[in-house]
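Just so it is clear, none of the values below were taken in a lab; they were calculated from the coordinates. None of these values were measured; they are calculated from a predicted model. Cβ atoms are built from the backbone, for glycine too; each structure is taken alone.
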Structure I
Amino acid sequence: MEMSTASPLEKFTVFQTADLEEARSEVARIFCPHELVMRDNGRSLDARHNHAELDGFSLDFVQYGSEVLIDPGYLGGFYLLQLPYSGSATIKCGSETVVSSGNIGSLLSPTIGTSMVWDAECKQLMVKLPRATVERTFEGMVGTDAARPIEFACAFPIGSAAGTRFRALIEFIRADLDSEGSLLANRLVAVQMREALVISLLKMQPHSHSRLLMGPTSPAAPRYVKRAEDFMAARIDQPITIADLVDVTGVSARTLHQGFRRFRDSTPMAALRRMRLERARADLLAREPGSTVTSIALKWGFCHLGRFSTDYLKRFREHPSQTLRAEPPNSQGYEGNIDN
């Protein structure tokens, strides 16, 4: 990743300091207590921490400007994904040692002892995910509690096909936060992003329970699908995740997906998008003063306006702008799929 003149998340600056103790205490306040030792006495500290707190996760940018040893021991309450912007770091996670730079990032697990040495040029973009969020999402996906902690492989292959897609998602979030009028201020969007991040990590990054995500499950019954649909319809304007649907239906996420595929030729999240498209259409037809296609799309959690327009056209056989302008309104619907 190449850096721009301004550091990522600059408007979310927590501190910039040359004082080692201030850097340690401020980083500890957001992450966890840790040891911080300068390894290059010939180069002064130039530490910076930018921190954007979102709904159930955070995005951070950290640099020290001098070679430092960072020893947090056990993170305890969170997972930390580190994506290098420049420089390199040598990271020891239990018995695994990773040299992180360029196309290799690192994923720290809360129950694996960790220590790191960052070189003077090391600057990293980080994603902090609460342990409880990751565990709850995993349990929703497999339909059972994890008997042991979820521990990821430390080396994170940014240069792989899946890693490239994941990095693009992080960069989308970073760019949105750095822009005016962030889409992530909408909780529907923020929760969808968090859900996408956690599910992607659980699917792409090897961990201690990976095999459970590949095991067979029994087919879903139609009543589970209907229960999920009723739940989504009743809470259509609230953030809804796969874990929520699992709690309501009592089946695993895999079973729920199979049920929607078999009985609805869809997925749960695609069904939720269709419901929200219906609400967006109703708002477009209502033509409240000041309403625009963009404002209505964002209201219903559609942050990618191009995809919103494409899905809308596929379902209703007209563009959102045509619905907004139409006189009289075209009430003819179209049951097209907008699946993943």
Structure II
Amino acid sequence: MADPRFFDRAGPFPLGVVAELADATLGANADPGREMTDVAPLQSAGPRDVSFFDNRRYADSLGVSTAGSCLIRPSDTGKAPPGMALLVTEAPYLSFARVSRAFYPVPAMEPGIAPTAAIDPTAAIGPDCRVDHFAVIEANVSIGARCHIGPQAVIGKGVSIGEDSRIGAGCSLGHCIVGSRVRLFAGVRIGEDGFGFATERESGIHVDIPQIGRVVIEDDVAVGANSTIDRGAGPDTVIGQGTRIDNLVQIGHNVVLGRGCIIVAQAGVAGSAELGDFAVLAAQSGVAGHIKVGVRGRVAAMSGAMRDVADGETVAGAPAMPIKQFFRGIASLKRLSERE
């Protein structure tokens, strides 16, 4: 059970409603009127909890689970213990996400402007917004309806934010256009100078190049805590619709991310790189400048992409190579070491 000091739970919901939320089919012995009160993992779920089975590593946990109901694939229903009400779906984890959002919806926001917030008179703030203590909103900012600006956030001159967006505590936004339903978690930095300079050969002096582009964040993007996205040097830095960026990620200037990309913690994308729609960068991976990662291309954890990655290709290693080639190399090294 989630700690009630931090999370408000909705429900209970009848099993039939849970099935509708999950886009799942009730198993033969499932009572649609049976009430479920919470969601929980297989190992700790009780008779009134909804759980899910999506990874076969947890088959043993499924077999002994006391969960009242379980979201499960049709091919796995025979592994469930007798008496467990089954909710049959081809995508148990996705269904569990939908059910969990019903039990733990996003808390309602109470509109209002804190008396300590500093708001320039030229700023336009839409209806039903919340601006928390010590937030700063500078000149000519535009904020859409129902937005939440967290404590000590700074919204720089001319920034535009779409409807229903949430800007976390201590964020700073400058030189950017932010879409609707965007979530920036605490400490995010948007629109700082890109890392652009020229170096004099003789003296070694670095001469900064003005970074005169913007950051454009499209709708439904989430950016994790303490991540940074630099503004473009001339062309814009663009974060595509629905992209998910984890904590502690660095996005360089002029980078263009397509729709629905996933960038995991401590990954970095160097200037002018491009990621196609639904590309994935795993944790601590890197993409060199001007490199292109194709549609649904993937870079494995702790790998460095120093050449283009084709559509649908998965690469691993530093420098990154096709993943089958990478694992063949690992196997060859293992065989060599065993001969010694």
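Observations on the structure shown:
- Value 14.0, 38, calculated as Rg and Dmax of the Cα atoms in Å, for residues 137-176 alone, assigned to which of I, II: I
- Top of I, II by mean projected area of the Cα convex hull in nm², largest first: II
- Origin of the derived value 7 (relative contact order in percent (Cα under 8 Å, 6 or more apart); candidates I, II): II
- A value of -12500 for helix-only ellipticity at 222 nm (-39500 (n - 2.57) for each DSSP H run of 4 or more, over all residues; to 500), calculated from one of I, II, originates in structure I.
- For 1.00 (FRET efficiency 1/(1 + (r/R0)^6) of positions 81 and 129 (r between Cβ atoms, R0 = 41 Å, to 0.05), calculated) the corresponding structure among I, II: I
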